[in-house]
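None of the figures in this text is laboratory data; all of them are computed from the coordinates on show. This structure is a prediction, so every number in the text was calculated from the model and none was measured. Cβ atoms are built from the backbone, for glycine too; each structure is taken alone.
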Structure P
């Protein structure tokens, strides 16, 4: 990392950003040294996204000063930030799936002569950048849409380096990566910082902060409540206390005793479900009031299993039954009619209506309950939405607020509120990465909501990349490897090491 005596590459002083009714940043300071990994922490809604958008030129600050490489700068837009040497890789990667790897890397600053793109030069330069990042095997001509999540992230990093970035902002870079891919990401980061590149790293995984971070700045309610804490020696209790403003324990709700037993009615039964290329011969069940967790690597078929059960994919064979009644395959409307609800992994693209309000997103699955003779009872609709906002502590508590302006954790609560509103008919809730990109405090709230739903007799089937989350929240765990369920057991009889061993090595207990 850069030494304490090193002049900061970046200084942000007194940054203020206001939106209608919200002071998102309230005089934030941030220093980043050359060659360091500076971690930015805070609960959802603390101001992290707004701060990095100011740094990326996507937002203009209302007050404050930015000094980069010793010179005051005005980052009038993303292009200005790139020209200055600041590149941002957002959690939702902004790549164009239909373009090649090389075309994505040099998008916006294509190599051309007299208006004609020099394709060979671009592909050669792309190979060099990919090799520098330790991935020479990625073909420059391959369509980006055909790459896995880890490959897409490498392409995003190569694009940032193609601008000769001196400061790289990474927003939740490990969220979609498998365990071994995170290690490769850290290797790349260490090589970049050894070459003097500065990294601003945002993650909700405190273990990652310990491993890769040098210093930590904590935001709360739009203010920097701690700047430049040592990442490896600052205790978790102190970080959590700074983020929340109170002392909290990162714990899961207690499992009810004795919990759903064998006599509890079966909400879901899956028999020999097969989706070629993803998974084969999957059979499982979920009882009323039971939380069943699927643990497996990204690419193991776990998400595809959930999507096929919900009808978003059509299986080659197998059956899905809810309360003993077969559900028509490949039909999400049929799944909803049978009492299924799903919160998918990619909530922005698959679950949310980005141009709608919070209220519009919450009630979209059940507008008919407010309809009478062709008219919608908006007053009753808004009253119901307000009750869900209060129950889930969605912030800010405004039904008319555009959903895209909410933080990731609050957007996830909106998706859950949609199914909670119709929970009288909800039999099974399917959750794919329910806490992806969600901070410690919001996670605890979501865990409590999920456990409370199970307490109502609703079955829950979930996937999480974090084994401790599966073990801490689920009653029963299914281990998925290479498209097959290789182990089923009570969560209390497993530990993280055993599950990881089965996931990665295939050893049975």
Structure Q
């Protein structure tokens, strides 16, 4: 699978002297920002902004001919909204960086066919440069692998302009790495299930892991059977394309902390014998977004050279209603030894996660996080842009704080103690389908049964944010979004 887009380059040249087909500049409160050393050029642009009544509202853009004194052919003004260049403090800095990410993404999303683009948003610190880079590279993303004539659908070369100095260049490199990992996750999510299924997914991960000199282990059906992975095998047995369990390990010398990430990898979810309505299947190629997120995050952690041990677990299966599919009332013996009565074959994600969580937990990581497109209840509770985070208090706090720093919307949610009673079974230790009300919380309660009591564990439900079926916004395209990748990378940075 080819790369989604070419990463941006970095330069410290003055915006007015940079030759490009389009120069991207930021504006807020009716004024252009970032041209302090070119007062006459800034004054000309401010006059033009007033003439076209461009105020710099967040998400707004206006492309105009370059005024006198600019080497670029044209200028794209992009609104920065409530960006505060004089503010200080962690909250203001975080808000400013997200404004920069969104502005850069908005600009690049609208520049199809432009061959040379220079992005000169007001980046005063290395963290600002990283934010602009992430936004620009995510906004430049296009998934064109299956388009017969891509024409002018993608932007050309992108250069991020910023201050001179090694810290700023390093920040750009880090931002490009983070965005590339997110875009690779998007590629995986957007690939049709005809081509991406457990075997090909595992092979792709193996190839990418080999390129990064990471250890990749793939368990096939035979090995899963021998190991007692009843959840993964049970979900995958209705498909002619068998399940896999993939483990990716990054273990640098001297690492003092171990982060373990588990990602739901249902490459297509028909619902099994508890068949979904046709309309509900249309986006089910995205049911492996969790697996895409965790593996690409570990690849980025390795590329950044962070001194933490990071492991990704990918339980991969295709949930199909074949003649050998599991039936409601079947009982599965899980990897942990617990038994689960299947009452709804469309509650399959928790079954594959449970097996992988048991293995991940057995390694006693310092932090265990699973990422999954797990419940429609998440969308009902939090909408399509905010992920739910449940688990132990310390892990839940770590995840939400990392998400805030990375610019991803996540909200802490509880696991009420009464939720587990909804999984009581007369035939097994648990049943796989619980109460309808509070379904996101109930699913987390089920998963908690496969994690040790002393384990710092968090569950991230990305059912809504993982796949955008509405209009594109900011740096987020239609289709796969790469949700949670940046948060997981930030967790590793915090653990450094």
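For the read-out distance in nm of label points 7 Å out along Cα→Cβ at positions 224 and 312, a value of 1.9 was computed from one structure; give its label from P, Q. Source structure for this number: Q. Any idea which of P, Q comes out highest on mean count of other Cβ atoms within 10 Å over residues 48-55? The structure with the largest value is P. Look at mean projected area of the Cα convex hull in nm², for residues 120-407 alone for each of P, Q: the largest one is in P.
Going by Rg/Rh (Cα atoms, Kirkwood Rh), which of structures P, Q comes out largest?
Checked P, Q; max of Rg/Rh (Cα atoms, Kirkwood Rh) sits with Q.
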